[in-house]
Structure 1
Amino acid sequence: MKKIAIKLLTPAEVPEIVELDRICLGGLWTEAAYLREIASDKSTLIILRLWESELNNQPQIIGMGCLWSIVDEAHITLLGIHPDFRRQGLGRLLLFSLLEDAIARQLERATLEVNEHNLGAINLYQKYGFQIAGSRKNYYQPAGDDALVLWLKGIQQDTFKTNLRQWQDQLGDRLSKNSYHLKQTKFC
């Protein structure tokens, strides 16, 4: 069984996250940008660590997620999983964790941008209730791809919180099926 944990990013881990950013997102953020996010009380920057075996004391960062708290909105700015670990429920785990943080921060809605060609991510967000609200032309450079703007309203409503608990159970089953054991979930 592979152990995983979600935790807040620390300054010591920034060089490793910058490398993961390069692999997943093409080098979207710099080391200085990550350090600014760590220092901001309006930002939650989480990582997903993996221990492949009990003998491996050097866990690797395989995922990252970030949200900004803007008035009553959670703006999800990053969500990435190392390509070797995609399609195993780990992106869902990060998204779930960010939405839990948004609820704890008393935010009312969530928003994000996603590349119009990233069908896997679009499907994931729509499973969690995000709806397409518009697009931003030529948002992703240098390719010039458009971004879809997705919104999720009512995250403080009991209905959404109930759905989130059901998704948590489904997510637990999916992670177990892929031989993952979640060591730590609370990071706030």
Structure 2
Amino acid sequence: MNPPASAYATRIAALHRELGLPADYALRRKLALQPEADEAALLTIATPPDSPPVRLTAPAAAAWTQLHQAALADGILLEPLSGFRSVNRQAEIIRGKLAAGQPLAAILASVAAPGYSEHHTGHALDLGTPGEPALEEGFAQTPAYAWLRKHAANHGFHLSYPRDNPHGIVFEPWHWCWRRG
């Protein structure tokens, strides 16, 4: 069971202070606090080599199955690369990038702050396709991306970070989030 919203918001604020994030991060980025899914209820939809299992909530997993089957029927192979990511994991990613000397502003252009990543919800997927580098803008030039642009919404999935999005996050053609009907 997830903690009450106020305890969650307090936890997120403490993490932001620890990481040196500006207090007005969410307001400036026009991002909503994302609830963290109950990890015990997540379903594994894929296990990529050398990566953690890709997990989603049951409704998002069902929508993914439909999307994946429809793509296959059209000759498109979509590979799930990442799904649920905990708040703690999101903080670890940022800590690692800070430790490697990356400036916080550059990190926040490609990684949402803990509490604000759609991956926390268990509804977001990072997708790839065979023969293409993973998690790169070049995915936008693939038949898989063209297929997603045309058909993903029919299955409840939406591109979260198009070019010039209001959130200040780089174009992520691989990041798709399922949103209830």
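Here is how the numbers come out for the structure above:
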read-out: Value 0.65, calculated as FRET efficiency 1/(1 + (r/R0)^6) of positions 12 and 92 (r between Cβ atoms, R0 = 30 Å, to 0.05), assigned to which of 1, 2; value: 1
read-out: Which entry (1, 2) yields the derived value 1.07 for Rg/Rh (Cα atoms, Kirkwood Rh), for residues 108-171 alone; value: 1
read-out: Winner on distance in nm of label points 7 Å out along Cα→Cβ at positions 60 and 132 once structures 1, 2 are ranked, highest first; value: 1
read-out: Mean count of other Cβ atoms within 10 Å over residues 44-51 - structure with the largest value, from 1, 2; value: 1
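Coordinate-derived values only; no laboratory data. Source: prediction; values computed, not measured. Cβ atoms are built from the backbone, for glycine too; each structure is taken alone.
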